[in-house]
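Enquirer: Structures given as structure tokens follow.
What follows is calculated from the coordinates using simple rules that are stated; it is not laboratory data. Keep in mind that what you see is a predicted model, and the values were worked out from it rather than measured. Cβ atoms are built from the backbone, for glycine too; each structure is taken alone.
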Structure 1
Amino acid sequence: MNIAIPQNIYTALFALALPDDLKEKVNIKESSLITKELIEGKYDVGLIPSCDLLTHKDLFVSKNYGVSFNGALSNSYLYFVPEQKDFERMFLRGDISSNDLILSKILFSEQYDIEAEFSIDTGVIDFENNNYLIIGLENNQYVINNNGISFADQFAELLDFPYVNFVLAAVSEEKLQAFTSRLGNIDEKITSNLKTLMEQLDIDPKLQTLIKDNSDAIYFDLTENEIDGLNEQIRLAYYHGIIEDIVEVNLV
């Protein structure tokens, strides 16, 4: 059973809470590659960006597990130039996925009535003159020191549901069910052992405190609320013309 996860704090917590024999099967990959490599058969199951379902509707998706947010915590943070009243350009950095490319455009259009230009950036970061959406581990030292704004919080407010960032998916329904049958109450396991699990990761102490203080803002299980949020994300993509038909998620 080969498992693929993106490289970020929250999927790492998910992996650390797996049974020991499954931990040995975890492979860390760029978010944008996991779905492609699932389909190619390199992995049996993976935590994939939820927006990948817009173009891969045949994948089977766990109805019980994923990574969702509803508050100060997020895998992606927004950083705005101080005191600006408007902007036209947003730079994207880090482990960029379909979620960041698609949902950021929807968010700015819906919440701020801004049609921003998005550019991928790998240069020297300049918070004084540029706006950023930073994804994944690169946020480690920036969230606290540079007043990062939770993208998940902004998008959850737009949805009026939790923001489902990653879903647990597979090409094979049988392999997905075999994997999820081993997980138990992984949300409870992570929450009750959060301090110990985070000590195994290289996380800025201030960010560790933020995560501990807001642990109720992240969910590793899917309930009806998260599933409604996922379906609402899909509907928004349809309303904005990103997909031609509303996708029905294959929940198992």
Structure 2
Amino acid sequence: MRLILTLTASGEIGLPIQHNHLLQAAVYDLIEQPGLREFLHQHGFVLGKRRFRLFAFSRLLGRVRVDTAGQQMFFTSPVNLVICSPLTALLQELGNSLLRRGEIRLGNNHLEVEQVGVDDYQVRGRSLTVRMLSPLVTYSTLENNGSRYTYYYSPFEPRFSTLISANLAKKYTIIHGRPAPEEDVRIMPVAVGKRDMKVVQYKGTVIKGWMGTYRLQGDPELLQVALDAGLGSKNSQGFGCCEVVEQPPAAL
């Protein structure tokens, strides 16, 4: 399930080019229940060595001009922000908070909440085409001569699909409390070019991810997890949110 926020301002909305942390802070600020906010922010759902917050959000969507020299972006309202999660209680909390406050703060900007839409899209078949609304990230921590480093995969490497499938299986286990279907999910680039590779700085860490359009094939329940919880890693930092472009009819 997802919330689609339409936000407005009286003038331009100025943000630093690297503003994922501001979007994330805005989401956490909307969680008014202290216990829920602390759990998601400080702990999350633990499976093995990984922690999952089970929510993702898009980039800020709208008309924008970029001041490269000043490292600023200026959006013209209205703008949209998509927040997705399989946690109904979380989305209800966010929605109620948005409607009660009527505004959201992004950095120094106070934006009016014009509309809060709800999309409960249900996967029917074994194939989806999705467009990324925030970069898709998958990586491994490797070692070279005793030094550890992070390697970010591109959609054109075989490990890209393998790691994303394994990540979806872990999210499924947390959401449903049982092992995921054994079948792997395949993810294939449909319309992905060099310009879709994005380098984001998040609180001093360089993260590489990919926009673009992808075809997903696999068990419908796992595809639903991809839509609701996000694809790949670092979802709660503003990565892996996607929208459906095409879904074939379900088999009779």
Structure 3
Amino acid sequence: MREIEKRLKAAQELALGAGSLLKSGFGGKIEFVKKADGSLVSPADKAAEKLIIGGLKKRFPSDSILSEESGRADCGGEFLWIIDPLDGTHNYIKGLDIFGTSIALCRGGVPALGVICMPMTNELFYAHKGGGAFLNGEKISVSDRSLKDATMFFDSSIARVPERNLMALERLHNKVFNIRMLGSTVAGLCHISAGRAELEVEFCDAVWDFAAGLLIVEEAGGAATELDGGVWGPDTVGYVVSNGRFHDKILDLIKP
């Protein structure tokens, strides 16, 4: 456990550092480049990533790292860091203050810890496997609201898999209280872990977007699975996250 505790402390420090950097650069005209997959990258993404990766390499040189902008650097050890330096780049560029930094760690392929910094609200969410979930040092838990009272987040890019996305919206829109699109996966997962919302369904996401957030939700008492109900992990693409009260019903509703 000591190895995890050391890494959790480091992840917290680096997430806060990256969040401070992002916050200081927020607002005004921000340059960006469109990547091959259509997503955007800004100098802020790269600066935050450099800060995090540099800090991890200095502290844990034998750990492997997978990051959105730099790809994977495999050192062959049991630890793999999974980093999204700026989740919500489009929001950031447009001056919308919903974005965050996500740092997760897998040990032997199993999620071990997650840290998310939401700099514009001064919130640090974190958890390690079996240790509960916390927000700024206070323990948090998911809500106990029913499906009909649930707030649902849906941030999948409809253009990528339009048939399944539109099918899910058609089947779910009248089952929940409301549906919101935030433009940041980590923001939605943080809200669910803190009991502010109850459900998120994603069909096409990258592991750096959700690895930290799914673990935090689980440690807050919620449920997180792949779309077919299987165990999520580094190779997951689509998933359902909920407060746990109606998880199986959602899995049934979104079946092809």
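Enquirer: Between structures 1, 2, 3, where is distance in nm of label points 7 Å out along Cα→Cβ at positions 126 and 222 highest?
Expert: Numbers: 1: 4.2; 2: 1.2; 3: 2.0.
By distance in nm of label points 7 Å out along Cα→Cβ at positions 126 and 222, the leading structure of 1, 2, 3 is 1.
Enquirer: Also: Work out the source of 31 here, i.e. which of 1, 2, 3 gives that when relative contact order in percent (Cα under 8 Å, 6 or more apart) is computed.
Expert: Computed on structure 1.
Enquirer: If Rg and Dmax of the Cα atoms in Å, for residues 54-109 alone computes to 14.0, 42, which of 1, 2, 3 did it come from?
Expert: Label of the source structure: 2.
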